[in-house]
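The next part holds the structures, each set out as structure tokens.
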Structure 1
Amino acid sequence: MRNLSDKVSGLAPSATIEISNRARQMQRGGIDVISLSIGEPDFDTPLHIRDACISALMRGETHYAPSNGIPELLEAIAGKIEAENAFSCAPEQVIVTCGAKSAIYEAAEAVLNPGDEVIILDPSWVSYEPIVRIAGGRPVHHLLSTDTFQPDDSLQERVTPRTRMIVINSPSNPSGAVLEKKSLKLLADLCEDYDIFAVSDEIYEKLTYGKEHVSLASIGDMAGRCITVNGFSKAYAMTGWRLGYAVAPPEIIREMSKVQQHTVSHPTTFAMYGGVAALVGDQSCVEIMRKEFRKRRDFLVAELRLMGFFVAPADGAFYAYVRVDGDDVDVARRWLEKGRVAVTPGSAFNTPGWERISYATSMERLEDAVARIRVCQRTS
């Protein structure tokens, strides 16, 4: 066989998916593994959302849809943005995608030229760098303060004449940090001063605990150069639905639409009706999940601190990001092999020496996991 793509062969598999698959493999072999390695709510999709999807399926919504998404969902997203995110949005500024990951990929393809540089704030989600590379860009990593996880003026040192885009994520996966308004203002000033586009990944926006989420596009004139990415997976427990969206100036959306038309065409038609129900229906389901996540977060962070760990500000999402002694990969391996607890090493997020622990599991399983980690630490 001839050699395959150099571009793809140079990419690492998703560390979070790989570890989760390993945990599932052990579980299938009869080993009681507690997997705290993947970012997936343990709740079922709320009933009214499932009912809307089933109803659409039963009435025959099984055909091709407009490539940017069904009009009802475009309008619902635009209304949501104006009501909750504090910047103006029309349906022609929206594209519905096969998950937030697809939105980020399409944005990169729409904006980047070969060799363009993209600043990524670390710790960063595992897929940002591969997406940039697939789109022909060059990732430029910038480590945030590991005390506050907020950017400062040193970020300006990463900007060069080739800088085209910056990717931000608030609330953060993996750290759980929420960017403060002054941090967003710093980022907005940087983008405007150097004519840089921004991708603002806000998939965890509804899962915050005492901190206010603010959209980057609401700061100054950033709506004209910001691609706001969001979706349904985290807030509405719809990970398997693969439904996300992006909001951006119409000229960017038109380019993203070309990418979508020539790859996936559009998200599943009947699934999009579930997205409409999620946005316009009863929102109490989101608050029920958020309160449960907060209870778990309070328990986990307190227990980890009692064990002597430093934990990043866990103000959003559903992760505790923990600083560990020694090699983070070795620590994760020891916790898995000895404690039967799967977590994700910080090396996967470009910050060695940390572990990401998801609390998207039942309190009973979380208590068991903490007890197992404590034993591992005592016997290490």
Structure 2
Amino acid sequence: MLELTNHGYMRIIMLNNIYKHYLEIIFKIRKEKGEDNMAKKLFMTIYGRNLVGELKNIVQRPYLVVTMEDLWDRFKDEFDEDCIVHFVKTLEYDEIMAEVERLPKFEAVIGLGGGQAVDYAKMAAWKTHMPLYQVPTSIATNAVFGHRAGVRFDSVVRYVGYVEPVAVYVDYDIIQNGPKDLNRSGVCDVLCYNNSMFDWKYAADQGKCEEKWPYDEEMVAEVKEVFDSVVNGLDDIYELNEKGIRTLTEGLRWGGGAFHNNGWNPRPIEGSDHFLFYTLEYMTKKKFIHGQPVCLGIFVGSAMGGNDPDGILDLIHRAGVEIRPEGMGITWDDVFAAIKYEKEFLESNGYWYTVVNDFEVTEEFCQMIKDKVIAKYGEWDK
């Protein structure tokens, strides 16, 4: 069993619990007043072209750009001498806090990149109380639309902090010129609603639903609406045309807001789908394209629950997301080990109740998963 004794983490938990209690009171009052579903209150998002170069004319100076080293050559000419650039090397909480302390003084933060860069940028803005501007270079995850950062405590994912960006800038040129496989994989953070809806109802039926997160049929109906919008737009998403980019981005935007705006309730947006990803990351210590292991987890979790696994596998394949282990730099043995260890990992780290908690994993089940993936995608021969 993992013991999260890190002092920084314990301080964050204490502060977050106080803030969460405050939010729960506010949400209860608003619900009693009959106000609109809070999930509809989302980050300001600006769509267009040639957006990055304008940021230096908007932000306070000097400004920090948090990005990845392999992206910088592509974007460095968009900024000027008042730019302080920082390349993300870690998502471990203590390491982030120490690095931000050592940075030169800055008056604004720009997150430029994928999930790692935007999460690190959130932490930098949160720690320094500076305004945040986010520019996703991919739509591979909903991280840019979340108030909290997905950081690691000894390789275990925890969501901490709180920051709301001035705006999120979605540049069609940047997305369309990026890796297509990476951007298509963003459907994972909406297709996973197939599992989140099922797992939430399953937990409620078993009497295992958390008191603070009771099953909410109205919320599930809203989740289903967003899920269907992305499924109906899969062809445009695969093509990554403007309509497809906007359809997927709006689905991701809704998910990021739903977590925060419903009292830090993760149940509407993830469950057994993401849990396999967390287990794989912990066991292998590898960095993944977020959507690949999550989509594999969507299929595995759906198979555990008998929740239309063949249909969801077809959607994942149509979206063009690679879920064969070889495409993630791991093996089928790694996947089988994670499926078998997943229940213990979740229970050891206090994750919410899903179909995983009751499912008995067998060798036959693991082989069935492999056989169905290969039948859909073919043998790996690259």
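Bear in mind that the values in this text are calculations on the coordinates, not laboratory data. The model shown is predicted, which means the values in this text are computed figures rather than measured ones. Cβ atoms are built from the backbone, for glycine too; each structure is taken alone.
Structure above, values below:
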| item | result |
| --- | --- |
| Computed -12000 for helix-only ellipticity at 222 nm (-39500 (n - 2.57) for each DSSP H run of 4 or more, over all residues; to 500) - originating structure among 1, 2 | 1 |
| Which entry (1, 2) yields the derived value 18.4 for mean count of other Cβ atoms within 10 Å over residues 49-56 | 1 |
| When distance in nm of label points 7 Å out along Cα→Cβ at positions 121 and 161 is computed for each of 1, 2, the largest belongs to | 1 |
| Top of 1, 2 by relative contact order in percent (Cα under 8 Å, 6 or more apart), largest first | 1 |
| Computed 5, 21, 24, 17, 18, 14, 0 for P(r) over Cα pairs in 5 Å bins from 0, in percent, for residues 321-360 alone - originating structure among 1, 2 | 2 |
